[in-house]
Structure P
Amino acid sequence: MNQELFDAGLATRRKVLGDAYVDASLAAADEFSMDLQELVTQYCWGDVWNRPGLEHAHRSMLNLAMLTALNRPHELATHVRGALNNGLTPDQIKEVLLQAAIYCGVPAALDSFRVARDVIKKVADERQQTATDE
């Protein structure tokens, strides 16, 4: 493992997905799955997400479209939250999913819209609760 890339990836992963998600993923890893967590953190988040050329918001848009195409609702939910953390608006997320509907198919987009709607509402509720608590 490249510790420098892992550390950079861990910081980016936390920034995009949030500490709670990353902490839960790492805590759930066992002897069998920890190598995958290290690979994803180092390679995906440390190397690719930190490359110059695309802002994190653009990478989020790409992920939303690709995860729609692959019909991966669990990962899509994670990356809708990440897209919001990266500054995308619900309207921008909607536009990405509409674009994906044309190229990936309406059934995949219908599932993605359901997932995104639920995550957007949950994040808005969390942010409102945090603002109320402060």
Structure Q
Amino acid sequence: MRGTAIFTPATDATILDSAVGQNLLDTLISHAQSAVGLAANMIGQNKRIIVASDVGQTLLMYNPVITKMSGKYSTEEGCLSLDGTREVQRFRQIEVTWQDPQFKAQRAKFTGFMAEIIQHEIDHTNGIVI
């Protein structure tokens, strides 16, 4: 899927999109050597669903929204949708609300690399490619 990627903002996921979320999770697990996160629109499903994995923690998030962020910094990121890396602005700490695989509301703070992955994948759902 490398090259020039163009995404449009995704629509909210519903429980009817559970299979898309499971497919996304299975895809990430099967590509764990080369990927740490995916968004549903990267696999042709324009839904607000992401998966992120870092240090043994893998999350499947439906309709994730960043509600707080702090500690802005610059970094370089790669993307499965593009060749090479790009400079981006990220935040060291974020707070996110989302729905879990049972569509129960969740809220948590993330720091470090997991925060960076989540920001990257939420960007995809908002139509942004680094």
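With Kirkwood radius over Cα pairs in Å coming out at 14.6, pick the structure among P, Q it was computed from.
Of the options listed, only Q reproduces it.
Any idea which of P, Q comes out highest on FRET efficiency 1/(1 + (r/R0)^6) of positions 13 and 101 (r between Cβ atoms, R0 = 35 Å, to 0.05)?
Comparing P, Q by FRET efficiency 1/(1 + (r/R0)^6) of positions 13 and 101 (r between Cβ atoms, R0 = 35 Å, to 0.05), the maximum is at Q.
A value of 18 was derived for percent of Cα pairs over 18 Å apart, for residues 61-108 alone; which structure in P, Q was it taken from?
Derived from the structure labelled P.
Work out which structure the value -6500 belongs to, where helix-only ellipticity at 222 nm (-39500 (n - 2.57) for each DSSP H run of 4 or more, over all residues; to 500) was derived from one of P, Q.
Q
Say we calculate FRET efficiency 1/(1 + (r/R0)^6) of positions 21 and 93 (r between Cβ atoms, R0 = 25 Å, to 0.05) for every structure; which of P, Q gives the highest result?
If we compare FRET efficiency 1/(1 + (r/R0)^6) of positions 21 and 93 (r between Cβ atoms, R0 = 25 Å, to 0.05) over P, Q, the biggest value is for P.
Compute relative contact order in percent (Cα under 8 Å, 6 or more apart) for each of P, Q and report the one that scores greatest.
Checked P, Q; max of relative contact order in percent (Cα under 8 Å, 6 or more apart) sits with Q.
Where a number appears in this text, it was derived from the coordinates with a stated rule and is not lab data. From a predicted model like this one, the values you see are computed outputs, not experimental measurements. Cβ atoms are built from the backbone, for glycine too; each structure is taken alone.
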